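There are structures below to look over.
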Structure I
Amino acid sequence: MRILKIFIIVIISLACRQTQQEKTYTTVGIQPFGSFNKSLIDSIQNTINGIYGFRVVILPEEAMPKDAFVNIKVPRYRADWLIKYMKQNIPDSIDYIIGLTEFDISTSKKDGYGNTKEPASKYSDWGVFGLGYCPGPACIISTYRIKSSDKTLFIERIKKISIHELGHNLGLPHCDSDNCVMQDANETIKTVDKENLKLCDKCRKKIQV
């Protein structure tokens, strides 16, 4: 009986070790909220894989959670609430999850002390391109504020913002290197348009990709 117990323990140990060895890659899940262009999702998937080297899976489309809706200044959805929702519902097989939506999203813009920036009437419900906590397992991207009649420019914008917010999840803060995709947009899409679709050497070294 003792030999049988030892044998079972050894088998379980080997199985656990094999499972740990098999999970040697990072998996990112793309979560579309509402209707979202399939070719655009594919483009984001390929970009994340190409820049970070992560395995990327596309999750089934979900309706926008009603509890995230606000109408403080204009009708839109709170980015911080959507991140909380994804964190609570992230599948066990996924390390990071990136939400995509065509709806406008907002958050409260904070200063270095965690207080809402002044004037509060402007920054308490501030529309954003995307939001990702640094670090964290989830981020949200919106196409609402980055649309352009130039299709190529529009696609480049969504790819850059996706890489940027996922970079925050990985622990990257805003970068002061010229043209790094982790630059702070400083409240204008023009900054995003000037950035390169890549991490600078300093940022790459921080997360070793």
Structure II
Amino acid sequence: MLRTQTASARIPASTNRRAWWLRQLRQWHWISAAVSLLGMLMFAATGITLNHAAQIEAKPAVERKDHVLPGGLLSKLDTPGSGTRMVLPSPVAVWVAQEFGIDVADRAGDWSEDEVYISLPRPGGDAWLSIDRETGDVQYEVTDRGWISYLNDLHKGRNTGSAWSLFIDAFALSCVIFALTGLALLQLYAMNRPMTWPLVGAGCVLPILIAFFLIH
């Protein structure tokens, strides 16, 4: 026991601090990597598909459905005038959900004298709902541009809602932690790896040079 305490006392404080920082950095580095792994793969892959969007042919699939709003519900569309933006009356929204399988309860539509038009954009496609205020004719059209377009829209956060927006913020924070802890680990190991800083410098300088001299 005495030998162990004596040996421990001989270890410089700087060595103990370095070991502590190594443990902390490694822990945060692998945790942030595990949390952001799937996100980094998805964003990296969609970075390629977005960069070559012109070469990737999309074949949109369009589906259209037609129904007639029951007379008892049609009368509930009489109140708002033209040029108004508001949601559908609750009974009409429930009927739309039953007939078309879409939730429009919180979707504000454009009300004109002739119709109510609700735009329903979504990742990887588009959709809209139109209700004729005189005849009760209801038209619903949805366009699907494929899974590549869907993933590209997730990458851009286009029409993805608040939950995905929060995920992107959390994912970005995790990537920042991953990058900074990786940089700190490079600093600790750089003494035994002479190519560390030339590679880091090249990785920082190359995009700057391309941005300044090759982008017009």
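Only the coordinates and a few stated rules stand behind these numbers; no lab work does. All values reported here derive from a predicted model rather than from experimental measurement. Cβ atoms are built from the backbone, for glycine too; each structure is taken alone.
With FRET efficiency 1/(1 + (r/R0)^6) of positions 146 and 186 (r between Cβ atoms, R0 = 35 Å, to 0.05) coming out at 0.30, pick the structure among I, II it was computed from. Show your work: numbers first, answer last.
Working: I: 1.00; II: 0.30.
Answer for the origin of the read-out: II.
Taking -12500 as the value of helix-only ellipticity at 222 nm (-39500 (n - 2.57) for each DSSP H run of 4 or more, over all residues; to 500) derived from one of the structures shown (I, II), identify that structure. Present the calculation step by step, with values, prior to reporting the outcome.
Numbers: I: -12500; II: -18500.
Attributed to the structure labelled I.
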Q) -1.13 is what came out when log10 I(q)/I(0) by the Debye sum over Cα atoms at q = 0.21 Å⁻¹, for residues 74-193 alone was calculated for one structure; which of I, II is it? A) II
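20.4 is what came out when mean count of other Cβ atoms within 10 Å over residues 26-33 was calculated for one structure; which of I, II is it?
Working: I: 20.4; II: 15.1.
Only structure I yields this read-out.
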Q: Tell me which of I, II gives 2.8 when you compute distance in nm of label points 7 Å out along Cα→Cβ at positions 66 and 90.
A: I
Q: Output the label of whichever structure in I, II has the greatest value of relative contact order in percent (Cα under 8 Å, 6 or more apart).
A: II
Q: Figure out for me which of the structures I, II the number 58, 24, 12 belongs to, where Cα extents along the principal axes in Å, for residues 106-177 alone was derived from the coordinates.
A: II
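When percent of Cα pairs over 33 Å apart is calculated, the result is 21; to which of the structures I, II does this value belong? Each step should come with its number before you reach the end.
Values: I: 21; II: 48.
Attributed to the structure labelled I.
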